[in-house]
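Engineer: Read through the structures below before going on.
Rule-based calculations on the coordinates, nothing more; no lab input. The shown structure was predicted, so the numbers you read here are calculated from the model rather than taken from an experiment. Cβ atoms are built from the backbone, for glycine too; each structure is taken alone.
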Structure 1
Amino acid sequence: MSQSPDLGAEVALVTGGSRNIGLAIARTLRAAGARVCIWGASDSAALAEALRAIDGGADDRCGRLVRVEDEAAVLHGFDEIGARLGPVSILVNNAAIRPDEPLESTTRAAWTAVLDVTLTGAFLTSRELFRRLPQDRNGAIVNIGGLSAHRPKRGRVHVITAKAGLIGLTRALAEEGLGRIRANCVVPGAIDTGVRPDGRRPPHLDDPGHAAGSPEAVARAVLALADPGEPYVTGQTLHVSGGRFMP
């Protein structure tokens, strides 16, 4: 893959882009020249802080609170990006919710909420890219998967199902877009995004056999797959996990 992709002609949308991995991706795409829009779900303060962290001005970046499971909100959000920055040509589906709860106490509402955000949200945004990208343009979709879909753990039946579904969605999108819109999936491993709000370090990071990765490591993988100079890589799942999973 090319060393320094030039995304100067691209408009990128990063869902779940207000913090952590999503913000690192948005910053990396902007540094490569893309005009970038980030969507958050409900935290306006985090969204404002994220926009301040991304280099650029009003003509090459934007942010909005959009619940990706809300079809009307997604359509309106794409309208706004198109009017302000141009049609989205790079889409990163990072929005997700990841609760931990035993199967026996998981309600249907909790199950639906996770699948709606992680999987249905990715479907809605991807559909809009397909609908709105001009026929003479090429595009790229990168879905952000989850290691638990490949190394399951207890208490995450809805999360595992949704993230596994993203793999199938990625392949379907790649087939639908052959020759014009590429779709791939990046699966982060244990990524160190700092301490939790309660001040504790997530226990899954402390594996003596595998070092934790950085959000920037995931962002660099996304950048490579978003590179318009690499039209032959599509339908693939790339693990960025420091060897925690080897397919």
Structure 2
Amino acid sequence: MNHPYLHSRPRDEIAECIECYIIEQQLKPGDRLPSERTLCEAWDCNRMTFRAAVKRLIAEGVLYNVPAIGNFVAPQKLQRYLQDLTSFSDFVLQQGRRVDNHLVSQRSFAAPAQMAEKLKVPAGSEVFELIRLRRVDDEPVTLETVHLPCQRFNGIQKYDFERLSLYTVMERKYGVVPMGGSEEISLTYADAGEAGLLQVPEGAALFFLKGITWDEQGDPIELVKSVSRTDKLSFAGTLQRDAGTGGE
């Protein structure tokens, strides 16, 4: 007996038709798709199924919609490799895109015990918190929060991080070079504040990343967490078999 999930859902079949159409017609970012009516007739599908397929492709960053006008091919997603330790700004610039930062807030406060333990500083030590909205080609992509130990980065509050790269300041002003780190990625859902800054509906799915970065001695230099739009950014990694490891 065939299981129903072994067959494609109509929504997924139409989504595949749309993606094939984009490739076959060599459509570029910003190009408009034919009307909903035209494509429904061409593929013999109802409008509810077509709209479900479009909604999925919008969530995946393949399309975007302009109300009362139509559906358009979206710009290619930014793809970030998990092994990449370059700054967000450098990563975006390397892909030929434009990046700017909006300072949401910055402050210094006494580190709670858990944060102090991760940064390997005494509980109650002063930490610097920097929250920035990272925009690519004028569209919000990532809301990032960083915590740094002030005892190591004395005076860091004076720098303009809307204009300057944090990693550049670390290296040039403090002689600290990020050399490694660990990250965890999961999904979360936008609260009202995140939704407003990232220009997504409240409750929209977002990538949630948290991690720690260390220097060449293995000492922690920053804690970072961020939420990112799933339609603008994707993450990738490289798999490699260890030498001498056999298959099952």
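Engineer: Work out the source of 20 here, i.e. which of 1, 2 gives that when relative contact order in percent (Cα under 8 Å, 6 or more apart) is computed.
Structural biologist: Of the options listed, only 1 reproduces it.
Engineer: Moving to a separate point now. Which structure, out of 1, 2, was Rg/Rh (Cα atoms, Kirkwood Rh) calculated from, if the result is 1.06?
Structural biologist: Comparing all candidates, it corresponds to 2.
Engineer: Same structure again: Quick check on the output: 1.00 is FRET efficiency 1/(1 + (r/R0)^6) of positions 28 and 220 (r between Cβ atoms, R0 = 35 Å, to 0.05), derived from one of 1, 2. Which one produced it?
Structural biologist: Derived from 1, not from the others.
Engineer: Using the calculated result -7500 for helix-only ellipticity at 222 nm (-39500 (n - 2.57) for each DSSP H run of 4 or more, over all residues; to 500), pick out the matching structure from 1, 2.
Structural biologist: Corresponding structure: 2.
Engineer: Consider the structures 1, 2: one of them gives 5.8 for distance in nm of label points 7 Å out along Cα→Cβ at positions 36 and 116 as calculated from the coordinates. Say which.
Structural biologist: The structure behind it is 2.
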